[in-house]
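What follows is a set of structures for review.
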Structure P
Amino acid sequence: MSFYTLRFTFLIIIMRIGGYQKLTLIDYPGVIATTVFTVGCSFRCPFCHNPELVLKSQFSVCGNQEKEFFEHLEKRKGKLEGVCITGGEPTIQAGIIEFIKKIKDMGFLVKLDSNGSRPDVLKKIIDGKLVDFIAMDIKNAPDRYSQTVGLKADVTRIKLSVKMITNSNIPYEFRTTVVPGIHTEKDFLKIAKWIKGARAYYLQEYREKIILNPNLKKKTKGKTINLEKIKKSIAKNFVKIDIRYNN
């Protein structure tokens, strides 16, 4: 065996984990779960409420969080039912596939939160039957995606992810955080036409707390958007639609 073969034989890809919430009753619908947060994201949405998981300057990854996380799962077998993997954006992690497999091997259900920017990774996850639920963020209507996510977005890849998820046999939901000053009622007519027929679509209330770009507050100041009106105008396009208020 050569030096290089030996070197790569023992190469271990460590997931970059920013932390985990030991117990959640809301992140994974109907499941008693723990939520694990991966660091790094492919978007720069100014309204993101987890800047410490997006900006490298704010990453706070300490020690072997992955080892600690799996020790937590081992101790909670029989009490926890599932794991919600969120971020950041989990699908940009080099070790995400093996990470999910390890969780599944322990007997837990897995919910994956994603922004849909890596349909290639989602395909492997779906084809491998590695997750039990997928939640994908729909940031805006296709023609306003880049403007909303803070960088040039490959909308073709986003659309591919949407199609892949809707055609899978995996329970899923789409959701949009509705931001006054960024979104308009007209945007949601376009979104409804785009993802028409989806099993579940949620409008999520925006609350201005800690956000990625504080300058956004100048744009949202004094502005409102009627979630109930939007829901009523597009409800016929979905099997289920609802509003999640940020209490």
Structure Q
Amino acid sequence: MTTEKIDKAVILAAGRGTRMRELTTDLPKPMIEVRGKPVLQYIVEGLRAAGVRKLLIIIGYRPEAVQQLFGDGSRYAIDIHYTTQITQDGTGRVVDLAKTFVAGAPFILAYGDILVDPANYKRVVDLPDAVEALISVTLGEDVSKGGAVFVNEQMELVDIQEKPEPGAATSPWYNAGLYAFRPSIFDFTAKLKPSARGEYELTDAIRELAQSGKKVQVLELAGEWADVRDPEILAKLNQL
């Protein structure tokens, strides 16, 4: 099976993270420190170690905190660009901001507030030719707080539900927030309509991509994983 090496990545780092309360008064959520280092720095360093050389960070709230740390990426031996999300209207619309940067190439997409074992980045940069998109998952999380992922016996995506009602989803697989896409994803984000939550959901575009007949592979991440979504999780991470 032949693969294509991905050397571009997009990180979503525009949100404040209101559940973090006063911790994000002066910082966007991805810049909160875990064990002495911003979450975003772990992601940048993990992508670089996996061979990514071109990075787009999508900024919004308190953008200067991100830009002051990372600059043009030269100190990290990676080429970093920025674009600003003006309207916070969901993950589906924000992905469209990367279309010019991607320029027809496959790319990795990472949520800027999620910690994964760095070895996982090496597992998503090699995209098999037969796969149109790759979505990562983990077990042991409450799918009502994120996304429930439904797969077939080949670990291919059948369906994905964003923040289902507690107890409503029958899949144990939780959307882990690390993806690889071909540019075809933009065909589906362009057609998005607001969800019941009033947002344009990337997961709706991924579902439509899979149901169009394209293969969306699902990958279980290995090692530590954490959605740094609230002060309680942050405290636990910093105690370890």
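Look at FRET efficiency 1/(1 + (r/R0)^6) of positions 111 and 215 (r between Cβ atoms, R0 = 25 Å, to 0.05) for each of P, Q: the largest one is in Q. Assign the value -0.66, calculated as log10 I(q)/I(0) by the Debye sum over Cα atoms at q = 0.22 Å⁻¹, for residues 95-134 alone, to the correct structure from P, Q. Clearly, the read-out refers to P. Quick check on the output: 16.8 is mean count of other Cβ atoms within 10 Å over residues 103-110, derived from one of P, Q. Which one produced it? Source structure for this number: P.
Structures P, Q were shown, and semi-axes √(5λ) of the Cα gyration tensor in Å at 25, 21, 18 was computed from Q. With FRET efficiency 1/(1 + (r/R0)^6) of positions 207 and 223 (r between Cβ atoms, R0 = 25 Å, to 0.05) derived from the coordinates and found to be 0.95, which of P, Q does the value describe? Derived from P, not from the others. Given -9000 as the derived value for helix-only ellipticity at 222 nm (-39500 (n - 2.57) for each DSSP H run of 4 or more, over all residues; to 500), which of the supplied structures P, Q does it correspond to? It must be structure P, since only it matches. If you line up P, Q by relative contact order in percent (Cα under 8 Å, 6 or more apart), the top spot, with the largest value, goes to Q.
Read the figures in this text as sums done on the coordinates, not as results from a lab. Since the model is a prediction, treat every value here as computed from it, not as a measurement. Cβ atoms are built from the backbone, for glycine too; each structure is taken alone.
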